[in-house]
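Below are structures written as structure tokens.
Taken together, the values in this text are just the output of simple stated rules run on the coordinates, not laboratory data. Just so you know, these numbers come straight off a predicted model, no measurement behind them.
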Structure I
Amino acid sequence: MATEGKSLKARAADLLSRREYSRRELERRLAPFAESAEQLAETLDELAGANWQSDSRFAQQFADSKGGKFGSRRLAQEMRQRGVDDDTIRDALQDQDDLASARLQWRKKFGKLPDSPQEKARQYRFLAARGFPGDVIRQVLAGGADDDDSFFED
């Protein structure tokens, strides 16, 4: 398949037909093929105007697909790196249940409460690396299950 003759808009449509992209990601992908920065900005504005590209749709899809595995802090950081603004990130993460996600990830990886300070630190680091806030991690490692009394019973 020859791609030399494709227009910038056609390239963008090919990319967007596969998955959602933030404006910054799309700009990076299309920049090598643009004749000028103005042409690129104009094409991106046109795509956003036609609702082919949407940072809010990208952010929501990103949060939905990765929300079960990562905490809101990491999701927000990754979205910021992709050029999504803070208001859009806040909207996308408003339904994120960090406690439920942290419990799920903790249970998959460990399944039992730490029995030593070293193990507690290891479990804490694991959840922190996944982007869960400290208060959520402490709640998970304390063994308290506010909404599920049988969570730690086998």
Structure II
Amino acid sequence: METIIKRFDTGMHYVLIPENKALEFLDNNQKRIIARINKSTKIHCAIMHSKEKGYFFYIGNKILKQLKLKEADTISIEISIDNSEMKFEFPEELKEVLNTDIEAKAIFDGLTDGNKRSLIYLVIKVKSSDKRIEKSLKTAEHLKNGITSARKIKF
């Protein structure tokens, strides 16, 4: 389906989803989706709703830059149910760190899914595997020190 990239006053970009399509997912308790943009890039996201805007999902600046897109550009999207483990890309580096650090894994497993995704994002937002390993190790240390919110973690 074709849609247009829009922007909130806050600066966040989003993509509208037709109501009937959004409700197909939401009526089956499926809020987390994978959106394929222009038949190439896939992003893990959530169907959001606003009285003024309708149904949409956010699209980050990193993806916009990668695809050379901007506000008001027309794109094609395909959406499907996100059946992945965390409903988000789970980096191998973090998986390995958690598999070798039982205490950190137990704490991580006890967090809400949203909090887990926030911590995962801290790791996947860097490109280098070495940096992802470093951030994974530091994240595990923060967890063991009682810091479980991505907002409170400083690298």
Structure III
Amino acid sequence: MSQNFHLDSLDKRILQYLTIDARMPFLEVARKCKVSGAAIHQRVQKMVEAGVISGTQFTISPKGAGFHTCAFIGIQVNLTSKSTHEEVFQKIKQIPEIVECHHITGKYSLLIKIFARSNEHLKQIIVEKIQSVIEIVSTETFISLEEGFVRQLPID
């Protein structure tokens, strides 16, 4: 986000409506905010340019797409003189079932979120794809039993 950008009360109201329904037409947002459609369009464009808003996309339901197992995996990396952290990261990035990867502090170098079709599929991905990366010395897998919630940051 731009250091100079400041969200005012109108920006915050726009974000509240759009985080509830990103497909809400700008004219509907304008009506609810009691401003013109052009004002909404300009405000949204400025927030995109400032990095406050990123992307517009449909969210695919993993279960709806046949991915019934969600897991988080802590990955320990042991770098050799010929490899770099970035090279390991790029190898992990090539595994399509991994939907998030975080560089973290503590016992692990990376924490990933992964979706698999089943526990057997998860095991296959771990053994054949993740643990086959030479620099990865160990992994610890946490299977999610149920997603409690996912939400946007509050805009207040």
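To test your reading of the models, identify which of I, II, III gives -11500 for helix-only ellipticity at 222 nm (-39500 (n - 2.57) for each DSSP H run of 4 or more, over all residues; to 500) when calculated. For helix-only ellipticity at 222 nm (-39500 (n - 2.57) for each DSSP H run of 4 or more, over all residues; to 500), the value -11500 is produced by structure II. Looking across I, II, III, the calculation of Cα extents along the principal axes in Å, for residues 26-73 alone that yields 41, 22, 14 traces back to I.
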